[in-house]
Structures are given as structure tokens and as C-alpha cells.
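These are the structures in question, set out in turn.
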Structure P
Amino acid sequence: SDRLKITVQGKQTHGAAPWLGVDPIVTFAQIVLGLQTIVSRTLDINREPAVVTIGAIKGGVRENIIPDSVEMRGTIRSFDEGMRDAIHERVTQLAEGIASASRASCKVCITKNYPVTRNDPALTEQMVPTLTRVANTGPRPMGIEVVPKVTGAEDFSFFQRLIPGLFFFVGVTPPDIEPSQAYSNHSPRFVVDERGLEVGVRALANLAVDYLGAIKG
């Protein structure tokens, strides 16, 4: 995952006379819409998925004043390094091009954060029986499943660059809530069934014991 920050610089003026300034809000709106075409129109998403999201906007202080600048922040998610570099290049080209066409200017800052979290195939195959055993026992049997690619990011991926790793999720949705209707962990309405914490502890303990036992054996 990568952090994205774009600052659009215009020229402040009164909202009643926009022709006397350069409106960074209108320019910003065009940039946000343009960013949505990078994935949908310039990348082969049959090969790998990708996401460009703007999640924060800051600009203006009054309803009748066109501000000097607008700042937007977002995130970029991808699974392929080549596509990652292409997205970075196109975000910069698009933002600067739209700003220039609008008589504004912009500064694009992209910070590379976490690499892709990839489970080691051999380690995963070795430890799936352990996870299955743990998930099917205890006060809340839940089973396991292999999930498709997830565009979420984890700093666990830095460990996986050095040694084989296995990352897994533990279900904590209360049984009386339909999973498709449950709020995500970024929501203030997120609710945890704390029995899932016990499953997580038992899973980690059993993984350690079984893995070390296999080495000694």
C-alpha cells in the first residue's frame, strides 16, 4: 500500500468573482474523477487488481471564498510492482496535466508503505491442518477457508521479505450478525465477539508447537 498526497495550488478570490482567481476546488474535483480512470481504463485488471482511493479532503474556510489551495490524501493498492510503478507515474501525469489545463499547479507526493503480504505456499500447506484442528474445536467452531486476494495492507509483509510467513484472519463477527452486514474494523460501529480472541491465541500457540515439533522430528 502507498500513501498519496496531492496539493492543488490556485489563486484565492471572492466566490462572487471566480474569474479573478484560479479555483483549486474545481480543479481538485476534476483530478479526483480523473484518478478513477487510471485503474478502470489504463491497467489490465485481468492480470491483477488495483485500487486508487481518495479518502480525505482539506480546503476552504468560508462558503463565499475560493481558497488558495486544496489538499487531498488517499491510498494506492496493488499486487504487482510493475503496475505499482505505472500507477504512480500516471497519478502524477494526470494530476499535473489537469492542474496545468486549469491554470493551477499541483504537487504530488507518493510514499511507498507496505509491500504485498504473500503467504509462503509450502508453509501454508504445512500449517493448514493445524489451523483446521483449532478452528473446529473450542466453544465456537468456525472452520477455515482460503480467501481470495485482499487489498488491505499489513506490516507483517516486511517479515515475509526475510523469512517464509503465514498470515491469517480470525473471525470475530458475533453469531447474531450476518457477516455481509457487519461493520468493518475501520467503523466506529465495529463489534467484536471476544470468543474469537481465544481462537486466535490457541491458533498461534498450536502453530508454534506443531511447527517446532516438525523441525525436531
Structure Q
Amino acid sequence: MDHVRNALVAIFLLLMLAINAQEFESQLKAFESSYASESSGAYQDAIKSITDVYKPDSYEMNLRLGWLYYSSKSYDEACRYYQKSFQLRPLSVEARLGYAYAAAELGNWTQVEAQYVEILKTDAMNTTANYRMGLICYNRLDYTSALKYFTVTLNQYSFDYETAIMVAWTELKLGKLREAKIMFQKTLLIRPSDKSAQEGLTLIQ
């Protein structure tokens, strides 16, 4: 009986391996087809390639569909699949960023901020989340918080124009005139004819 049982187990395992191999091949072909369709701008075809083999518990498929729906401007659907992605992998930064971009297109700023907050719990130095949280705080006139977020990004990308100019304006709003002047000057080293930096300097001098 043991020999029969062992033989049946072996046959079962071989069948499972064969099924898994076939399943992987079909998924691989689906992704290849999806990328080809996307490159030609045929987003609906790219989506169909994935939905034809869709597995709800596949992080990769959900993330791919989130991106494709976002690219085709179907932002509600994009949010739905990005959410499925980070529900499968709660620490995923890429899925939460994707959700935030789609939510921003829908004007859902509460959810946008919520995703950046979650990202920073996982990756406190994430430059995208810090910069965008800085923008959110700046637009709320919460300049102290804005400067904190912008500074994280500036420390990593000191020659980035977008970050440098926002740090300069935030310091000016906080009345830090000396620091603001230095940052506006540094910004001009990045973009010598920048009107925003020039305007900031005229307000200080």
C-alpha cells in the first residue's frame, strides 16, 4: 500500500509541475503581448492580454492592470487595481505611488495624502513622497511642515531644480531671508535665467 501511495503522490506532483509550467508559459505570453500592445498605444488590447489570464492573487497582474488603466486615463479602475496590489503587498511603494497618481487625477486629495503617509512609514527617505507631501503642506500654508519634507529630498538631490526652488520659497514664507537668498542663488546655478528665483531675490533685496 505504501508503494501505491508513494506512486500516486509522485504522479500528482508531476501533474502539478506540468500544470504550473503551462500556467507560467501562458502568463509569460500574456505579458509579452501586453507590452507589445502598450508600445503601440493599444491599451485596451494590452489590458485584455492580462485579463484573459488574470489571477486575483497575482501582485504582478494587478500592478500591471493598474498601470495600463492609468495610462488609458481610466483612473477609477487604476485605483482599484493598485489598491488590490498593495492589499496583497502592504509595503509596496510602487503600488501606493500608482494609486496616489490616479487618485490625484480624480481630485481625491485625501487618498493622495494617505498613500504618501503610508509610503513614508515604510520608506521615510522616499524623495517622491517627501516632495509631494511638501507641496501639499505648502499649499495649506503649513510652511514649517513643508520645509521638513522638502529638506529630506534636497539632502538627497541638492541640484534638483524643483526641490531647490520650493525650499527657497518656503524659507522666504517662513521669514528666513538669509537662507532663502542662498537657496534662490543656488537655484539660479541650476537654471541661470529662472524667473521664479529672480522674483524671489527681488523680494529679499
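Observations, loosely collected:
- At a computed -26500 (helix-only ellipticity at 222 nm (-39500 (n - 2.57) for each DSSP H run of 4 or more, over all residues; to 500)), which of P, Q: Q
- Entry that produces 1.37 once Cα Rg over 2.2 N^0.38 Å is calculated, selected from P, Q: P
- If mean count of other Cβ atoms within 10 Å over residues 57-64 is computed and equals 10.9, the structure in P, Q: P
- With mean count of other Cβ atoms within 10 Å over residues 81-88 derived as 16.2, matching label from P, Q: P
- Structures compared: P, Q; top value of relative contact order in percent (Cα under 8 Å, 6 or more apart), i.e. the largest, recorded for P.
Here, each number is a calculation from the coordinates, and none is a lab measurement. The structure presented is a predicted model; accordingly, all values stated were derived computationally and were not measured. Cβ atoms are built from the backbone, for glycine too; each structure is taken alone.
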